[in-house]
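**Student:** Quick heads-up: structures coming right below.
Quick note: the coordinates plus some simple rules give every number you see, no bench work behind them. The structure presented is a predicted model; accordingly, all values stated were derived computationally and were not measured. Cβ atoms are built from the backbone, for glycine too; each structure is taken alone.
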Structure 1
Amino acid sequence: MDLKRIAKDTVKVLVSYLTYQAVRVVVSQLGETNPPLSLWLNNFSTTGKIQDGEVYLSDLMQANQDLAFRVMTVRAHLAEEVADYLPEMVRTGIQQANMEHRRQYLERMTQLSAAAVPDLEATPDVMEEGDRPSD
């Protein structure tokens, strides 16, 4: 297991996700102040390149430098705001999700086991000694 590579890949995904969130914030802000520019940025962002935040920003920088700087500023702000909470939130989120998956698995196994056991109420009662019919 290459933990260093996993960490680098995770950072790349997180940076790209924060870029995506920054674009959403900027599109929303522009929707209130400059609807045509908001529409342009929204259309520009649907090209699929937003999956890689750095490629997206390079393309945006060529198309509209001011918007690229704005997205980078918002992205940096988002990173500052969430960075402190992420480690604990990730750990807690994974622990809770794992517990839920295990609980669901256990419930399924219990239901399967219960279905495989014959219904005890449907079996005839065993007579005790005092219950025997008299001859």
Structure 2
Amino acid sequence: MIGLCLGLAGVVWAQLPVSDFTLAWNHTIEKIRWEEDYRVTQQGLVLAEARIRGNGAGMEIPEDARLENGSWHYRRLLPAQQPLRLGRTPEAGDYQLCFDDRCHFMSEWLGPPTDRQPFLQMWSCPSG
């Protein structure tokens, strides 16, 4: 079975047995929620759909987005990300991973964001 690994430079800090998940965060300036749905595949993390609740600094809504339930939904054709690199600092707040109808802050597995470790990588990996 394949799952999701969190860590850096191939070193696993946490491993989750999930086949899909939503990565969610609030924009640091505008405080608007952003969500991206991913599938975990052998090739990497595949972005299925993204949602944003509004626009602002660096958050332009794509022309092909559609408004549903207060969020702009859109799709981007990107290759599988292996790894997906994220910035993670105290000033920006923490990301959430949502799966099985529940959202969890990454600090649940990794501790709070720190300036000592401002990056994180996520990738597909064998689980169990």
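**Student:** For distance in nm of label points 7 Å out along Cα→Cβ at positions 22 and 110, the calculated result is 4.8, so let me know which of 1, 2 that is.
**Tutor:** Structure of origin is 1.
**Student:** To which of 1, 2 does the computed value 3.1 (distance in nm of label points 7 Å out along Cα→Cβ at positions 46 and 70) belong?
**Tutor:** It traces back to 2.
**Student:** Work out which structure the value 31 belongs to, where relative contact order in percent (Cα under 8 Å, 6 or more apart) was derived from one of 1, 2.
**Tutor:** Going label by label, the one that fits is 2.
**Student:** Comparing distance in nm of label points 7 Å out along Cα→Cβ at positions 62 and 78 across structures 1, 2, which is largest?
**Tutor:** Going through 1, 2 one by one, distance in nm of label points 7 Å out along Cα→Cβ at positions 62 and 78 peaks for structure 1.
**Student:** With percent of Cα pairs over 19 Å apart coming out at 68, pick the structure among 1, 2 it was computed from.
**Tutor:** Source structure: 1.
**Student:** Tell me which of 1, 2 gives -500 when you compute helix-only ellipticity at 222 nm (-39500 (n - 2.57) for each DSSP H run of 4 or more, over all residues; to 500).
**Tutor:** 2
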